[in-house]
Structure I
Amino acid sequence: MSKIEFSLFKKATPETDFEESLGITRLNSFIFMLSDIIYILVAWLIQQNVWGGEQMGFVNLPKATYTQALIAVGVVTLISVAIQFFYLPKITSPAALLNKNQISSLNELGYRLNQAHLLRIAVAQVPAILGLVLYLLNGNIPHMIVFVLVSFITLLLIFPRQETWDEAKRLFRK
């Protein structure tokens, strides 16, 4: 009996074909973009079915405490965006990966690019997850949506592009 493998569950390894690693990396990005939309849907479903359409949360912090939490999440979001666009490119770009690693094959490079992109996805998800936490605390969907949108836009901006992977291939062959 042959093994049936659903492509959604593939992961990149150092032996995975370079182009297949790009496809897996793009799929990972897409799934996390979809998760941002799901956060909003889940929040709306909770609000409608658990709280009867009222703006409330599981904790309902006092206004001053919630404002402090909102500011803290805003600051962490700004820091994560700064890290995403000013620091991570220095350590996750094809040139940086080739400079600090002994990469012996194009397939291994694809794997390293995939791993580097997963790090960028994790940092991009920070605002969405914190926005969801804020929502669960006090039930404020508009605040959550702002943080989820920051995450979603960041994921769009860092989406793996063919040109970047082609550049990596060119640098590897030098």
Structure II
Amino acid sequence: MWNDDKTIKKELWAIIIADFVLVFVLGIFIYFVFLVRIPEAKSLSNDILAGNKMEKRTTDILQMTKDTEEDRIKLSSYFVSKDAVVSFIEELESLSRQANVVLSIDSPLEGKDTPMSKQIYLRFNVRAEGRFQDVMHFVRLTEALPYKIFVDHVALSSAGKIWIGTVSFRLDSYINN
């Protein structure tokens, strides 16, 4: 019987040690799952949600860009860029032919309202020769252009049946880029 007690004690100690090892392994598993992996999973989940939000915003911006393309093209047609000044002068020449006047244009000059101002405008001095009603028609056509134009000075003089109109205006819808 004594041998049976020793065997039972050995088996009991083996079971106790196995239980401690099992509890220790279970503790490590719980630590690893709950304290390491779950926060990692939450962090990855938050990253995925942030990525989805960013993708949604990007999709919205692309859709807005697509939806407003026509309006942006129309809006840009109201401005004259540095590269399009020649086209603007050609437009003035086309208006002079339409109004049946002879046109001469001084080179446009860039200017600012104040030295600290970032807004640059172009100043034009234009001379139109023709009949009185044609010169006035040209001035009205110039004012009706789809640009922000301020007519500073208009002077009319006549040399017999020929009228000479000098117009000084500034083009504020000028982009110097």
Structure III
Amino acid sequence: MWYKIPLSVIIIILAVAIQVAYLSSFGTYWGSFNIVLAGLVFLLYFLDFRWILFFAITSGFLLDIYSSLPFGIFLISLFATVFVLEMLLSSFFTNRSLYSVLSLGGVAVVFFNVMFLIISGLTYLLGVNNFYISAGYFIGLVYQVVNVLIVLAVLFFLANSFSRKFKPNFIRS
């Protein structure tokens, strides 16, 4: 039990490091992979909500450290996204199918980016930030949705072949 927190922190650091240092150095398409968001969506099906909040806060903190934007934008965006995803998972997407995983992934990307734009827009209005949105941002958003859906589909099929979590249970009489 004691090894869960250090192991979780190492996994979070690796995911953030891969996203920030490796994937963002590529072009528009390959740089739009959001490993942290895809991981949070996928882990919602396996872990307790407290662990997901831990992952979201730690990931947001690390992403804010590497960002040139005001501190807290990624943290608040990930935190709000996880709350919305948990509400949707417990209310609407309860069957743990591929469609529910992909739907939650699409909602996660769109909601995360909307929260990011709202918070960065507020900091721009307050004069703290000089973040400008260009047409390339929305092309990157489409790429990000496609890439997160691809990553989630691959993770779903891997988990489906190795775990019983996503397999339907039938009642035998």
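Side notes on the structure shown:
- Computed 38 for relative contact order in percent (Cα under 8 Å, 6 or more apart) - originating structure among I, II, III: I
- Comparison of I, II, III - label where mean projected area of the Cα convex hull in nm² is highest: II
- Comparison of I, II, III - label where distance in nm of label points 7 Å out along Cα→Cβ at positions 83 and 107 is highest: I
Values quoted throughout were computed directly from the atomic coordinates according to the rules given, and no laboratory measurement underlies them. Since the structure is predicted, the reported quantities are computational estimates derived from the model, not experimental observations. Cβ atoms are built from the backbone, for glycine too; each structure is taken alone.
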